[in-house]
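Just below sit the structures, each encoded as structure tokens.
Where a number appears in this text, it was derived from the coordinates with a stated rule and is not lab data. Keep in mind that what you see is a predicted model, and the values were worked out from it rather than measured. Cβ atoms are built from the backbone, for glycine too; each structure is taken alone.
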Structure 1
């Protein structure tokens, strides 16, 4: 790919990465027998951090602190269809758990967001 990553997260359907320039990519073809996968897909958006969970959900934070979620993620389309803004609060970091997302706000507080 030729671009260094500043963030990587692997979940149920595969691995996501953010380049040093903030571009979000998904690694296609990662399996138990093909650990390196086949190719990278640019999913659009510009982010500083992201995380993916055990059910395939993906949340990302942009440079302004807005949180986005990836819609349309399924086993057949593991990189989904589009990024959608999630809420109105500003955060510096998100971490996806089994049933909730923990988000660190710029005011120093942590918030637990239920996964729909």
Structure 2
């Protein structure tokens, strides 16, 4: 079963570009450490202080192994330190979800 770690961030809306850089940095780090990066998302319209990151794993055990690799990856350590120093992430929540069969990636009908 594939699980997705759904990360909800409350960000400082005045540091949106800093969060964008933080998210872009994960683009190389997450796959290298074993996660399937589905994407990071910034608000476009509406609420301006909520962003999301979605990362898929084969299991919770795979997630735990990924977290252990993150702690020793120099680029990951640097990215975490940058976020902590600049304080653009005000709050972070993680929820683990499973996809409902037949509902993911369905294209619009023409």
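Work out which structure the value 10.2 belongs to, where Kirkwood radius over Cα pairs in Å, for residues 4-43 alone was derived from one of 1, 2. Structure of origin is 1. Match the computed value 96 of volume of the Cα convex hull per residue in Å³ to one of the structures 1, 2, and report its label. Comparing all candidates, it corresponds to 1. Matching task: 2.1 is the computed value of distance in nm of label points 7 Å out along Cα→Cβ at positions 68 and 84. Pick the structure from 1, 2. Of the options listed, only 2 reproduces it. Name the one structure among 1, 2 that distance in nm of label points 7 Å out along Cα→Cβ at positions 20 and 76 of 2.6 was derived from. Matching structure: 2. Consider the structures 1, 2: one of them gives -13000 for helix-only ellipticity at 222 nm (-39500 (n - 2.57) for each DSSP H run of 4 or more, over all residues; to 500) as calculated from the coordinates. Say which. Structure 2 accounts for this read-out. Computed over structures 1, 2, relative contact order in percent (Cα under 8 Å, 6 or more apart) reaches its largest value in 2.
Taking mean count of other Cβ atoms within 10 Å over residues 28-35 as the criterion, the largest value within structures 1, 2 is that of 2.
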